[in-house]
Structure I
Amino acid sequence: MSLQANSFTLRINGHSIVDDAAFTVPRERLTALVGPNGAGKSTLLRLISGTQAADSGHVLFNDVSILDLPRRQRAQQVALVEQEAHSEFALTVRQSVQLGRIPFQSMWSGLAEHDREVVDDALRRARALEFADRPYTTLSGGEQQRVHLARALAQEPELMLLDEPTNHLDVQAQLRTLTLLRSLTTQGMTVLAALHDLNLAVAFCDYVIVMKDARVHSVGRADDIVTSQLVADVYDVDADVLEHPRTGRPLIAFS
């Protein structure tokens, strides 16, 4: 069972944003989506989640076509955490996270006790409980990022897609966030995260999807495919790929 993206293509004004992107990654694993700015990573996540329509392509998760699911059912299975923070007018942090429970509610029902417990747990895990009663618009960029993660956790998805989840976060918060994402996979969740920092990607992620010029360049285990040659080919920089002295995972030393 896996996440399978097949031939995703999107062109805007004659320009390829994503070009015939196809890959397969195992379920219940943390996979990084990496590549230079403008490679198509953010758009690919939106195409997979169905929040943006592709010119062609489809995606299977556990042998079910995600894009063919009704929107409500899709939201019960797939959560997308986007990079940019959007204003949540007149909402507290807790109210913003409660929006993650909407796919599980009927039109006229309020939050059940179970919903409140899920929201509190999501706030705690995202380390946002301490400012749960503050207005969302008063938060820093890093705090807002933690709220977005908490709202996705409140959806209790089987597949979580994240666009730069460490954006705006300090080093400690970056490490805590990626540790949390790894822990989610031990609880049955499949996680695909676009990451800007290549060293963070190979330190925490089991698999890596590498994009360049709107196309998928490479897919595989991080310790198999991330080499000095790949870094040179994709990023046009010189680097040595070493073995981390503590973890044994790849460590990229840029020249």
Structure II
Amino acid sequence: MPGEWRPLLSSLVLPPAGPLLLVLLGLLLATWRKAFGLLVAFVGLLLAWALGTNAIAVGLARSLLAPVVVVQPQQVQPVQAIVVLGGGVLPRAQEYGAAQPGPHTLLRLRYAAYLAKRTGKPIAFTGGVGWAAVGAETVPEGTVARRLLQDEYGLTPRWVDDQSRNTGESAVRMADLLRRDGIQRIALVTDATHMERSTAAFRAAGFDVLPAPTNFPQQAESPWLEWIPSAHGVDLNRQLLREWLARTVAGAG
């Protein structure tokens, strides 16, 4: 499948679009078989509500994710480098006059800086321009990450890959870069939801990987609000289901 089609197809399947399309399908079917069509639409509405809630997302995380644990700085001492995976950019941050890391990239960079400052380990960053990028003017994630680490944390990443478009490419390109300096043992920093797939990719590329997850799925609000659809609930459900689909497709392939 051409890479450009992947973001579009996944967006149509994942929430919120997937359940809403199911509602639309049900309404269309209702013109032919009313009871069946309304049932399909009702199921779509239930899915839209459920997959918009943080409570369901936290439950899915327990079911779909392999267990990951918090890593302390002392556990990072044996590794040779801290590798950070990009998670998107904000290409038109008008208040800064330059592209900025997206929320996921920012959390990963912050945690990597936290570990680097306490261990002295060098940082590597991998991330280019993803398939879903806004356009040709989009700045590569690597460029944005290098600037933020230098300006806000006083750290200069030793290795930067600004060409990779997905996790698999990141693992291969990082292997090419780090092998030149004899780097094999790494701490891998990415979201907890992304850790299982990324760890597998980097181990397949020949690295000895210490998973260093950040941004763990967790309760975000009071219990009652957890069952009401929210932006963070939709985002977390999308992450979880996207990772599940990616692992399923890779396993089938």
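Please treat every number below as a calculation from the coordinates, not as lab data. Remember, predicted model here, so these are calculated numbers, not experimental data.
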Thinking only about Kirkwood radius over Cα pairs in Å, which of I, II has the largest value? II
One of I, II was used to compute helix-only ellipticity at 222 nm (-39500 (n - 2.57) for each DSSP H run of 4 or more, over all residues; to 500), and the result was -9500. Which label is that? I
When Cα extents along the principal axes in Å, for residues 125-212 alone is computed for each of I, II, which one produces 38, 25, 22? I
